[in-house]
1. For which of the structures 1, 2 does the calculation of helix-only ellipticity at 222 nm (-39500 (n - 2.57) for each DSSP H run of 4 or more, over all residues; to 500) return -7000?
2. Upon calculation of Rg and Dmax of the Cα atoms in Å, for residues 201-536 alone from the atomic coordinates, which of the structures 1, 2 produces 23.8, 73?
3. Starting from the value 34: which structure in 1, 2 was percent of Cα pairs over 20 Å apart, for residues 41-96 alone calculated from?
4. Among the shown structures 1, 2, from which was the value 27.3 of Kirkwood radius over Cα pairs in Å calculated?
5. Ranked on relative contact order in percent (Cα under 8 Å, 6 or more apart), which label among 1, 2 comes first with the largest value?
6. Of structures 1, 2, which gives 13.5 when mean count of other Cβ atoms within 10 Å over residues 129-136 is computed from the coordinates?
7. Given a computed value of 18.6 for mean count of other Cβ atoms within 10 Å over residues 177-184, which structure among 1, 2 does it belong to?
8. A value of 5.9 was derived for distance in nm of label points 7 Å out along Cα→Cβ at positions 153 and 617; which structure in 1, 2 was it taken from?
Structure 1
Amino acid sequence: MGANVGIPSSEDLFLLHEGSLYHSYRILGAHVSKTKGQEGVRFAVWAPHAKQVYLLGDFNSWQSGTHRLEKFSTLGLWILFVPEASEGDYYKFEIHSETGQILLKADPYAFYSELRPGTASRVVDLEGYEWKDQAWQQQKKENPAYNKPLSIYEVHLGTWRKKDRHSEDLYTYDQLAEELVDYAVEMGYTHIELMPLAEHPFDRSWGYQATGYFSVTSRHGTPKEFMHFVDRCHQKGIGVIMDWVPGHFCKDSHGLRQFDGKPLYEYEDPRKAEKLEWGTLTFDFGRPEVQSFLISNAVFWMDMYHIDGIRVDAVASMLHLNFGRWSEEPIKNQWGGDDNPEAIAFLRKLNQAVFSFYPDALMMAEDSTDWPLVTAPVHDGGLGFNYKWNMGWMNDMLRYMKLDPINRKYHHKLITFSFMYAFSENYVLPLSHDEVVHGKRSLLHKMPGDYWQKFANLRVLYGYMTGHPGKKLLFMGSEFGQFDEWKDLEELDWFLLEGYEKHIQMHHYVKSLNQFYLDQPALWQLDHHQDGFEWINPHDESQSVVTFMRKGKLPEDDLILVCNFTPVVHPDYRIGVPRLGVYEVVFNSDATEFGGSGQGNSGPISSEERSWHGLSNSLALCIPPLAAVYIKCVSEFQTVIDEVEGGNQICAVKNVLPCSSLEEKDED
């Protein structure tokens with residue numbers, strides 16, 4: 001690092017206290033640097049209510065009073081250069097408050113932390129890693145995510161795999177860079193989403209209650225080992241999304257709570273500060289320095305670790321003042337409402353800042369409300385995200401799938417209602433960790449019926465999800481039908497793939513379905529446009545069947561999906577189709593290789609000039625039980641008009657054209 005690293009300019013100070021210093025990690029925290037030719041570490045901390053700040057660490061044998069920071073600004077920035085300190089040293093700030101308290105605090109801007117249960121910060125230099133992901137970065141700029149496939153594998157690193165099934169010995173970032181990345185590639189995923197990476201004291205919080213926002217958790221290794229993990233993801237064509245928690249933080253004494261003896265990162269009003277449901281504290285989104293802290297943190301993960309996107313956790317808890325305060329007297333904003341205007345302004349500022357530095361970033365809101373314009377640009381009145389989790393779709397689909405098939409006809413709207421708003425936002429369809437914990441059961445275990453039907457139900461759910469507009473996300477273990485819900489202290493039940501046929505077949509099914517998704521432009525090219533979708537028949541509630549079309553930019557890419565949500569076979573099920581021609585089943589979730597019954601059409605199906613479902617042509621299919629069936633027009637009949645004696649004209653099908661020539665034929 002250069003000699004001036006960590007020394008704030010007057011402009012830096014102005015921007016920090018204005019809430020617009022979006023690289024505040026370059027001046028705050030611990031930076032290996034030089035002063036007057038002398039090597040050491042420069043420490044800086046924001047503590048405006050402190051009477052005095054000292055450093056304790058390996059460099060002074062943790063002795064109080066030896067290293068006193070100097071107050072650098074009237075607004076509470078404290079700085080000290082320590083020539084005795086070096087990379088690898090552990091340290092904390094000893095903060096003397098206005099009321100006489102002595103607080104030992106980890107560094108809010110620390111880049112690395114002591115392995116739990118230790119709570120000290122650690123000096124580390126993040127410079128010097130040689131990235132090899134230039135090709136990945138270039139293709140991101142050239143190919144926006146909106147019209148590309150996006151299939152996300154959500155992973156909790158601590159329990160994806162362990163060195164021993166029941167041990168606490170976790171995989172390292174280097175080991176994950178090999179095994180997890182190769183597995184994601186093999187399974188056909190495009191991105192890995194990592195549950196919170198920031199340092200956190202309690203394993204069972206899964207990282208959602210953090211103490212070190214700039215510190216990649218030391219559970220799996222060092223920062224540069226994590227850089228290697230991301231780098232290898234990119235070299236293998238896999239993007240990396242980080243689960244990020246700006247809504248609240250934990251109350252552990254070494255963390256952000258009353259950092260300098262008074263509320264600093266949290267709201268001063270305890271009613272606004274307390275997240276009663278979670279036992280955490282809400283960030284003060286109106287405080288400029290907190291805005292600089294949080295926005296810089298989002299930028300930091302993209303800047304230093306090349307993260308491709310951020311899934312912002314619990315947006316609803318930020319937008320609403322009374323989230324989780326169900327039995328308390330409600331808080332009201334200045335207009336008498338429940339909205340938090342400071343959080344709304346913060347989210348808009350966050351997204352504007354991130355996209356100003358990284359226009360191709362993925363900024364995904366996990367919002368469980370019907371807040372409008374979440375993915376609309378800020379200048380159009382939106383929150384400025386470019387994706388939103390479709391929690392409504394998830395809740396409706398799981399509620400529907402848990403029903404006994406005999407009763408599904410009475411709840412048909414649960415699988416059709418989502419199309420009423422499917423294009424109001426840019427959606428991700430999530431089947432995440434939240435749906436397979438806390439007694440909710442695994443996805444497979446939610447499914448009704450006997451053993452065979454449970455797997456068939458899960459296959460049709462995944463098949464329907466793949467055809468539904470929106471990007472896709474699936475939590476680890478769901479790809480092989482883990483029967484137990486997620487156990488957050490043990491690895492996944494990989495033993496199911498060592499001899500349990502139905503789980504092996506489900507694993508093969510998800511891999512094949514992912515590859516089918518990647519290969520079919522109709523399933524992602526126009527994901528966020530009404531032009532990419534057309535109903536054929538949403539109204540067959542009596543048989544619990546839905547039929548619709550997904551369209552690509554070229555007509556030959558169009559797909560028709562028929563989903564049967566009952567175990568009844570329909571041997572002669574007629575559907576309307578847009579063209580007169582030959583169709584083929586290109587994917588069938590009921591195939592025997594996936595554990596299905598093997599029913600359905602195995603050869604070409606010719607359509608007829610017979611009006612059905614409002615279309616001039618139709619065909620009859622065999623629809624297997626509890627199955628998702630994709631069909632495609634592979635060739636079109638061309639009608640030729642022949643003249644015969646007497647000047648009469650006769651229309652007859654004379655030849656067949658491949659669908660790839662439709663566009664050229666239409667132009668003729």
Structure 2
Amino acid sequence: MISTAIRLARVGSGAELAAAVLMGLGYPCVMIAALIPNIWFFAAATVVTYVADWYLHQRGSYLINRLAKVRAGLSIRFLLRELLLILLLARLDLAEANVYYAAVACFLVFYGLQAAHGTLTTLIRLRRTMPVVTRNVDLAGIRIPAAPPQRLLNRSAEKMLHLDVFAVAGLLIAAQGGNHTFGYIGIAATLVLGALYIAILVPYIRKGRRVPGPDAVLKVIDKWLVEYRPTVVLYFSGSKDSAYQANMWLDAMRDVEGRPLIILRERNIVPQLGSTSVPVICVPGGVHLMNMNLSTVRVALYAANVGKNIHLLRVPTMKHVFIGHGDSDKLASVNPFSKVYDEVWTAGRAGRDRYALADVGVRDEDIVEVGRPQLAPIKTWTGAPANPVPTVLYAPTWEGWDDNPGNTSLLLAGENIVKRLLNADHPVRVLYKPHPFTGTRSRKAAGAHARITAMVEKAAAERASDARWAKEAAASQGDRVSARAELARIGARLTELASAGQSAGDEAEESRVALADPAREAETTSLKKQWNEAYWRSFGWWEHKIVTGAEPHLYDCFNVSDGMVSDISSVVSDFIASGKPYAVTDSAELGVDEFKRQNTAVRAAVVLSNSAAEIGDLLDAITGSAADPMAVERRELKQYLLGPDEPTSMEQFNTAVRNLAAKAETRNQGVAQRVSDPLAAPGLNDSDVTGVDTAVAG
């Protein structure tokens with residue numbers, strides 16, 4: 001019942017639900033207390049509303065945003081509480097007292113101060129908003145003043161509104177004790193502090209505190225682009241939650257030949273972008289992007305099919321490539337939109353065949369097999385479990401945008417899968433790593449996820465108290481304690497490195513100081529590897545675990561697992577790189593033969609029905625207790641899906657970049673010659689080529 005209530009209220013935990021309930025009940029209680037009237041009841045209910053409201057804001061609760069949509073926003077809630085206090089004073093026969101009039105005047109003036117404060121904070125933010133946000137880009141050519149202290153602007157409306165607590169407390173004390181002096185003191189404190197808050201903000205709207213205008217900033221960006229001369233661009237647009245789609249390409253962009261650049265389109269993606277030494281420019285404005293000097297770029301890589309891609313696709317001097325963010329048999333991997341690109345790069349032959357079967361307009365000659373550079377960290381299976389208790393990873397994908405039962409195993413099979421793994425005759429360890437989007441669209445999926453989480457947590461607690469594991473727990477206690485201490489140390493150092501070269505200010509100030517530091521990047525990479533090793537040592541090899549968030553990475557889960565259960569998604573294709581046994585759930589109940597016919601990645605898998613009765617076949621293959629009939633098929637399928645091991649994927653990727661860049665150069669020179677440009681020659685200037693293309697487009 002509680003989990004259902006949490007889901008319906010769109011809160012993240014039982015504590016948030018409790019705070020929401022208390023706040024919802026608190027306001028009627030405040031009103032009743034004012035009408036009775038009862039000062040102590042009023043004071044207690046008021047404290048509850050203050051604390052509950054504060055807690056929900058601290059947690060960033062979704063419910064807070066929903067309240068604003070139904071005209072119960074932050075300002076309204078505070079104003080309602082103040083009006084009820086006025087009502088209380090009137091009911092206590094203080095309507096003719098001077099302190100009553102002072103209270104009315106106080107809250108009216110305070111409301112005016114809030115308007116002035118809101119105007120100032122909005123102006124400051126607007127005047128410090130640059131047309132771009134950057135990382136690893138030298139903006140020394142423009143003056144970006146230091147940002148106001150974040151404590152002044154972070155949740156500023158909430159801080160301003162809470163200044164009324166002095167007046168509220170003073171008036172309640174005055175009403176209870178009869179000494180109105182306390183009321184006047186509280187009123188004075190609220191108004192003086194409110195005015196002081198505004199006075200502190202005023203200097204930050206002066207001209208000297210503003211960032212330069214868009215023209216000045218874009219001019220410096222164009223100058224930097226001319227000097228840096230980027231040749232390969234990773235272009236990405238999407239929601240904050242989809243940042244992982246760009247993050248998976250950061251290492252490839254770091255190692256790509258030429259001069260890489262990452263272009264983002266949404267500001268909220270920048271904080272979600274992983275650590276990288278590659279220059280990053282976030283350009284929210286389409287017009288600003290289209291006016292940027294990208295004349296030296298020859299290859300543009302797209303990780304997602306989104307509407308904003310058109311803003312760069314219109315540039316003819318570069319070749320455009322869809323690289324995607326995964327390679328699977330899902331319909332998204334053969335999107336008809338892909339035919340707008342010059343080329344589509346797939347991991348192996350399977351991707352090429354997939355487009356041929358789908359017949360969506362992507363020509364075979366426009367498909368290039370480049371492997372999957374991201375899969376380099378995945379270790380190859382040794383053929384036997386690493387520990388006495390084998391580890392099975394359950395990594396279901398999310399529910400998708402429609403209600404197709406084949407999207408995810410969570411809804412129909414997830415609980416059965418986990419139940420059978422937890423109750424297997426030969427003990428196994430279960431790692432549960434759900435897709436980041438799980439439950440974002442479907443309440444049923446969110447509910448299934450919550451129940452599976454509860455099952456794994458319960459099983460973990462039971463195993464921790466099981467005498468069978470006491471000896472192992474005692475033997476590894478010291479190492480686990482040491483690993484947890486190491487995690488804390490590494491985490492603190494990573495936080496320190498992440499903040500180095502950055503400021504506690506706004507995005508304008510961070511754009512000014514966020515420059516690449518090779519030494520910092522090298523140390524960060526090394527520490528992340530150490531963190532991952534310490535993480536897996538911080539608990540026993542027999543302990544069930546729920547893994548969420550960006551760390552540890554999915555591939556790290558692959559490496560500590562001996563087998564996996566998943567759905568039709570790129571997760572399966574990636575796991576095949578390990579050579580380990582795996583199972584895929586036929587959630588739509590197509591039947592084994594049809595399921596394998598429709599989904600290439602399933603050809604070497606144990607196919608599970610929604611009952612998960614076949615899970616024993618997977619466990620037999622993992623433990624070696626029975627023959628592994630799929631071993632040969634897995635090796636063959638690995639090459640078909642992901643390409644050959646040699647040359648490496650990164651070498652294949654760089655070859656594809658070189659070849660396409662050469663095609664772009666040939667095309668640009670051909671256009672220049674066709675319009676009889678007198679400057680058209682082998683040494684043609686890139687900016688001249690852009691001018692030619694602009695003229696041709698016009």
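1. 1
2. The read-out was computed on structure 2.
3. It traces back to 2.
4. 1
5. Result for relative contact order in percent (Cα under 8 Å, 6 or more apart) over 1, 2: largest is 2.
6. 1
7. Value 18.6 for mean count of other Cβ atoms within 10 Å over residues 177-184 corresponds to 1 out of 1, 2.
8. It must be structure 2, since only it matches.
Quick note: the coordinates plus some simple rules give every number you see, no bench work behind them. Only a predicted model underlies this, so the values are computations on that prediction, with no experimental measurement involved. Cβ atoms are built from the backbone, for glycine too; each structure is taken alone.
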